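> Some structures to go through are shown next.
Read the figures in this text as sums done on the coordinates, not as results from a lab. All values reported here derive from a predicted model rather than from experimental measurement.
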Structure P
Amino acid sequence: MSIKENYEIAKQAYEKWGINVDEAVERLKNVPISIHCWQGDDIGGFEVNKSELSGGIDVTGNYPGKATTPEELRSDLEKALSLIPGKHRVNLHAIYAETNEEVVERDQLEPKHFENWVKWAKENGLGLDYNPTLFSHPKAADGLTLSHPNEEIREFWINHCIGSRKIGEHFGRELGTPSLTNIWIPDGYKDIPSDRLTPRQRLKDSLDKIFAVEVDEKYNLDAVESKVFGIGSESYVVGSHEFYLGYSLKNNKLCLLDTGHYHPTETVSNKISSMLLYSDKLALHVSRPVRWDSDHVVILDDELKEIALEIVRNDALNRVIIGLDFFDASINRVAAWTIGTRNMIKALLYAMLVPNDHLKQLQEKGNFTERLALIEEFKTYPFGAVWDYYCEKMGVPVKESWLEEVKAYEIEVLSKRL
C-alpha cells in the first residue's frame, strides 16, 4: 500500500473519535521547534580566546566530524533541517559570535558579530533565539557569575546579559519573529552552603539591573532558566526553580523549564498546566536526563509524549515555546539533531491524534476505567501512517530513509574534516 493509502485508512480510525487528521497535519506545520546549534560542535563555540568547557557541563564522546568553523556548523544545520519536516528556528549561544579573529570580550558583543547568522537565517526562512554564555570563561572559573561576591565580576556578566538582550532584539527585528533570549547561570556550591540567601539576593539584584534596560518585547522575549544541581554545584544552586518561578511571575518574564534540570522523580509535564494558570507563556528546553542532567538525545518516550499532550490538550501551542537542548558526541551529530527534533515533532502529532476532549469528559464523570482503557488503546492506533504522510507532504525522507542521507553526508563532508 502507498503512504497515501495508509494515511486514508488511519484517518478513518481516528475520525471515529471526531479527530480531524487533515487539520492536525496542517496545525503541525505551524509549530516551530528551536534547534540548538551547540549539538554540532560539542558546545565549543568560535571565540578566539576559547576556554575549556565548564559550568557543570560535560560532553562525552569523540565521534569524528564535529564542526570547527561557523560555515561547517551552518552546513551541518542545513543538512539536519533538510531531514526534519516543518519550518523551525535555530538557538545560538554568545560563544558562536564571529569576530574575524579579533578578541572581543563577551560584555562587548554586538549584533554585528552575528550578521552572518542573520543573513543565513533570512536565506533559510529561520528564526533565531539567543543565550548569553555564562560559563567556559575565566570570570566564571569559580562557578559564580551573576551572584558572585565580587562586584566587578558581577558587572561584567550583567553587561554581557544586557548586550545579549539587544542582540536578541536585533534578531527579532531583522527576521520578523521575536527572539527568545534565555539566561542560565551555573552558580552554586559543591558543598553545603552556610548562607543560601545572600547569593540569591545578589542574583536578584543582577537580574533587576539586566531587565531595567528596555528592549522592545515585539522583537525580544526574556526568559530565565533554573537547575537543580550541576557538576561542582551538587549541594546548592543559586538559580533554583523556586527562585526563577517567583522572579518570572513577579517581573513578567518567561520561566524556562529544562527537562533535565529537576530531580529524577520530577517531571516537567506535570508543571506545565500549573504554570500556564499564572503565566501567559512559558518556554521549554527539551532534553533527556539519564540519572542526571546528561542531555541525551530526545527519544519518543512517555515523558516526551506527556509533555506534548499537556501542550496540545490545553490549547497551549501558542503559549509554550519549544526548544531543544542535548549534546551527544558519541554519535553522528547531524543524526542526533535529526532524531531529537523529529521525535519532538512526532510527540506533538501523537498528542493531536488523541481524543483529548473525550478523555477530559470521562475524567470529569469519574469514569476512570474507560479513560485508562482508551489511553492505552490509542498507543497502538496508526499514528505512524500519519507521520509518514506528514513527512512526505513536507518533502523530507519517510521512516528511516533519512539515515542514508546522513551516511552519505558523513562520507562526503564530515569524514574530510580534521
Structure Q
Amino acid sequence: MAMTTRGLVVGATVIVLSTVTIVGAGLHLKGQAFFQDSPKELVDEVWQIIDKNYVDATFNHVDWRATREEYLDRPYTDQEEAYTAIREMLEKLEDPYTRFMDPEEFENMQIDTSGELTGVGIQLAQDEETDKLMVVAPIEDTPAFEAGIKAKDVIVAIDGQSTEGMTINEAVNLIRGRVGTSVNLTILRDESETIEFPITRARIEIHPVRYSYQNQNGGVGYIRLTNFSANAAEEMQEAIEDLETQNVVGYVLDLRSNPGGLLYSSVEIARMWYDDGSIVSTVNRQGSIDIQEANGGALTDKPLVVLVDGGSASASEILSGALQDNDRAVLVGTQTFGKGLVQSVRGLGDGSGLAVTIAKYLTPNGRDINEEGISPDIAIELTEEQREELRLDRTLIGTLEDPQYAKAIEILNQQVAAQ
C-alpha cells in the first residue's frame, strides 16, 4: 500500500485533515442516499477498509472474515443501528485509535487540524472535582475575547440550557454554529457574579505557533508549538525566520502538552532544523517502509533545546525523536506519551468517517516508541505545586519561573559557550 504523508494522522487522539475526503476510496460515488437506504452496505464498507488496510494482519487475533458474516447477517432498520454495529465491530480490534465517527463527530473532528474553526473562540476544560465547564482562556482577537470572557469563567448555561452534567463535547456542539449566528453564554465569575454574554459566532483562525525573543544569554528564540495542524509548518518557518533576523544565539522549542496532528507537518518542521539525515520511517503490515529524509533546507544551525512531557505525543514524538537521534537537540523534561501509530482518516458515503491505524513509525535510529515514549536527555519533573502554579498562571510558561524552561536556558547557555 502506497502511503503519502499528507493523508496521515499521528495525533494522540485521532484528529483529521480538512481535505480528508481525498482518501475516501471512491465511496462518495454511491452517494449519501444509497448508504442511508442500505445501512448494511455501510457496515460492509467499513469492514472492507479494515480488511485491506489495518496494520495488524491478525486483526488482534480476531477471525475477521467470521466477523463480517456475523455483522452482515444482522438486520438493520436505520443508520443508528448500523453505527452501533460498526462501533461494536471495531471494539474487537482493541485499538483506541481505529474508530468510527458519525457525520456530526466527523465534521467536528475535521476542524482540529484545518487551522480554523467556526465559533466564539474559547478553550474549555472540565474541572476534575466539580465537573463544571471552565474557560481555560479566550483566544485573542475572537468574539469571546472581545466580549470580555475571561480565564476561569464557569459556563453555567448555553442559550438557557444548564450545563450541569454536560460533557465538553456536548457544550462545544452547542457553542459552535454558523458564522453570523448568536449564542448566549451564562457565566459564573469568581463564584459570585453571574453575567450574560450574547456572542456572535465568527470564523476563527487557530495559530499553533507562539514565539518570542527572550533577552537571555545574548538573545534566545522561544517557540511554543501547540499542535501539528495544516498551518503549523508555515507558522514555524515564519517564527524561525523572524527570530533569525533578531540574531538569537539559540532556540528553545516547547512541545509540552502537544498531542500531535498531521504527519507531514512534523516532517516539514523537522526539515527546518537540520540538512541531512532521516526523520521518520513508517512501516505497514506488508513490511513496506517509507522513509522521510531531511532535504538540505534547514533554516538555522544554532543550538536547540526541546521541552517535552507526558503530553507530548505522536507528531511531537516524531519531531523530538528525529532531533534527538540526529544529535540536533537536547531534550529536557519528562518521558513522552508513547504513541507510535499512524492513522488514515476516510470520509464515508453518508458523511460519517473512519480512522484506521495503517502503520507504525520508527525514529531515525529505529526506535519503536509505542507505549514506551521518548526519554529526555535531561529529566526535570515538575512538582504538583509547580504544575498547579503554571496551570493557574499560564503567563509563567516559557519564563524563568518555569523550572523546565529555566533548565533549558541553562543547557542552551552551555551549548553557546561551547561553540
Structure R
Amino acid sequence: MKVASIETIACDAGWRNYYFVKLTTDSGIVGWSEYDEGFGSPGVGNIIDQLSKRLVGQDVRATERFHQEAICLTRPAPGSVIGQAIGALENALLDAKAKALNVPCYELLGGKLRDTIPVYWSHCPTWRINHPKYYQPQVKDLEGVRQSGAEAREKGFKALKTNLFIHDEGDAYAWRSGFAVPFSPALNVERKLIRNVMNHLEALRAGAGQDMDILIDLNFNAKPEGMLRLLRAMSDLDLYWVEIDTSNAASLAFVRSQSAHPIASCETLIGVRSFLPFLEARAMDVAIIDLVWNGALQSMKIAAACDAFDVNIAPHNFYGDLCTMMNAHFCAAVPNLRIMETDVDRIAWEGELYTHQPEYRDGALVVPDRPGWGTDPIEAALRARPPKGTGGLLQYKRAA
C-alpha cells in the first residue's frame, strides 16, 4: 500500500484555525492527522507540502523509515516547525496503517493498557475569560471563576487546570507576558499579579470543593526569580502541580528544588534528545509530551526515556477533537501516564467537524476501539468553514 496523495486542509475554529493532513493511499484508505499553526508555529503546512513530495509513492507501513529519512533531509535545521511537520505526517501514516489492518492506533503503539484515561479540565475558566464569543457563559469576575469550578465538580471531573489572570481592574484579563500579552519582556512578577493569582485559585477552590485536584500553568510568563515568588505565595495551597516552561534545564531544576508542589514541564520540546537535559537534571516531576508535534511513535520513545528516569508523562492537548482522540490512543498504550489534558469547552460547531467526538464517563475519557484514531474529520464540513487569515497567538495585538 503506497501513499498516493497528501493534502493539508484548514478550517475556522473560532479564535483560531484547525489544521489537518489528509493522506490518501493507492487502495483508497485515508489517513488523517491534526496539527497546529496557532501556538507559535506559523508555516507548518508549507513544510508538510515540501516533505510530502518525498513521501508520495512510499510504503504507508514504513513509518519509521519515513521519520528517519525526513530527519536526514532536515538535519541542518531540526525541531520547531520542521519537527511538527514530520510529526503530522507520521500521525497520518499511523492512522492509514491502522485502518488498513482494521485495528485501533493503540495496537500499533504496543496495545491498550487501560480502557479509560484520567483527565483534567484544562483552561478552566480560561477560555470563557479570553474568548467569550465562542465559550459561554462568559466569566468576568471571581464569582464567575467560582461558578466554573462548581460546574467542573458537578459534571464529574476530578481535576482542572487554570492560568494567570488579573481581576482587580474591572473585567478579568489574562496575564501572558511570555507571549507579549502584555508586552513585558523582562517577565517580572509583581505583587499585583501574585495577589490576583491567589484570589483566582481561592475562588476556584471555593467552587470546585476540597476533592478537586487543581493545577496551574505559569507557562513562559516568568523567569526563575518570578517563578519562585509565585511558588512561595502558593506554598500553602493544595495544588496537583505547577506547570512551568523554560528552555534552561538547570534553572528549572533549581526552581523544582524550592517548590512545595510537583513541577510539570517540557510541552514545547521535540524529540528525545531535547528531553534528556531536563531528565538528567531532574528538572520536573511530570514530563509533558506534545504528540501532535512529535508524532505518536516518537512520543512513545520520549515516554520510554522518561520512564527510564522514573518520570511519568502527561500529553499536551489543547487542540481539536481529533487531537484529543489521537492522545487517547497514546495514553491508552503508554505505561507511565500521570493524567491527560483535555478541553471540555468546545466551539459550537465542533461536533459538525468529526464523525465521532470524545466520550467522557465519570470525569474520564473513554478509549475508542474503532479503527485508526477512532474519528475522522468530515471534509465537507471543514471546507464549509474556510480558515481565518490568522489566529491563535498571532491574532493578539501588543498592548499600548
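> Of structures P, Q, R, which gives -13500 when helix-only ellipticity at 222 nm (-39500 (n - 2.57) for each DSSP H run of 4 or more, over all residues; to 500) is computed from the coordinates?
That value comes from structure P.
> With Cα extents along the principal axes in Å coming out at 71, 59, 35, pick the structure among P, Q, R it was computed from.
Values: P: 65, 55, 39; Q: 71, 59, 35; R: 60, 45, 44.
Source structure for this number: Q.
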